[in-house]
Structure 1
Amino acid sequence: MAKIDSVTILLVEDNEGHARLIEKNLRRAHLSNPLIKFEDGQLALDYFFGDDGYVNMRSHPPILVLLDLNLPVIDGYRVMEKLKTDERTKAIPIIILTTTDDVYEINRCYEMGCNVYLTKPIEYDEFAEAVTRLGLMLSVVMLPDGE
């Protein structure tokens, strides 16, 4: 098991303002992890499955995915489906961060294998506080090793 401070966080978020706010508030929660950002689902899948991608590395550093559902090119559902159905990536924890609060969509994400589902509050201060709390929670969890 990997401690959170050894984990790379992959943020897949198309809204640049949300991405900055997420990063700022994770740092506020004292997470200094490497953070890789992608603004669409295709770029995230390329990171994992491209010729020089994550799954082709000799060793896989532990990783955690923060995933929006409403993404351009390839949406978050398809990204999650690919990650959770591939033997090489199915153990990677996925936290959904989205504005969608529909019960059907929440259930669908858990059925697909997401580990945590968080709805982004609309108000700036509430959103900032929610991400800070996420960072505090992450600071004490253990995650699977990359190998």
Structure 2
Amino acid sequence: MKITLQMSSSIYAQIVTHLETVFPKEGAGLLLGRFNGHQRLVSKIMTFPNRFSPDEQHNRYLLTAADMLIGEDVAEKNSIEVIGVFHSHPDHPSRPSEYDREHALPWYSYLIVSVHAKGAGDARSWILSDDRTQFIEQIIRIEEDPETAGITN
């Protein structure tokens, strides 16, 4: 059974806004929430600057150990966990690169959003296999926020 990455539309909008803002560079951040059986429920995100060298930020991102520690601290204070990482692929598909595979950890969800000059494109999420040889695609479920469900313009 595949693991589902679930979030509200407002959290997904926060992710997209961050990634579109830093385009044409890669943007990144952490997904915080709960793991519930075959679902990972995102309840909060944290954005961070891309700490890779400026001349490589168009196709690489770097979250430092200090960034990860900040994320762990915030998660602990909110009684949740760091459940994954999100990042953009400017002008490229939302599938992991070999670089992504080499630097990923098996337990995290990796949400990748394709971003272009006109805005965000498709999003796909992945989990690295335990043997680190491949990514396995997750199902993404973006749900309406309860307070905005049923509202039409």
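Values in this text are rule-based calculations from the coordinates and carry no lab data. This one's a predicted model, so the numbers in the text were calculated from it and none came from an experiment. Cβ atoms are built from the backbone, for glycine too; each structure is taken alone.
Which structure, out of 1, 2, was distance in nm of label points 7 Å out along Cα→Cβ at positions 20 and 108 calculated from, if the result is 3.1? Only structure 1 yields this read-out.
Of structures 1, 2, which gives 100 when volume of the Cα convex hull per residue in Å³ is computed from the coordinates? Checking each candidate, the match is 1.
Given 26 as the derived value for relative contact order in percent (Cα under 8 Å, 6 or more apart), which of the supplied structures 1, 2 does it correspond to?
Working: 1: 32; 2: 26.
This figure was derived from 2.
For helix-only ellipticity at 222 nm (-39500 (n - 2.57) for each DSSP H run of 4 or more, over all residues; to 500), the calculated result is -6500, so let me know which of 1, 2 that is. Answer for the origin of the read-out: 2. For the set 1, 2, ranking by distance in nm of label points 7 Å out along Cα→Cβ at positions 52 and 132 places 1 highest.
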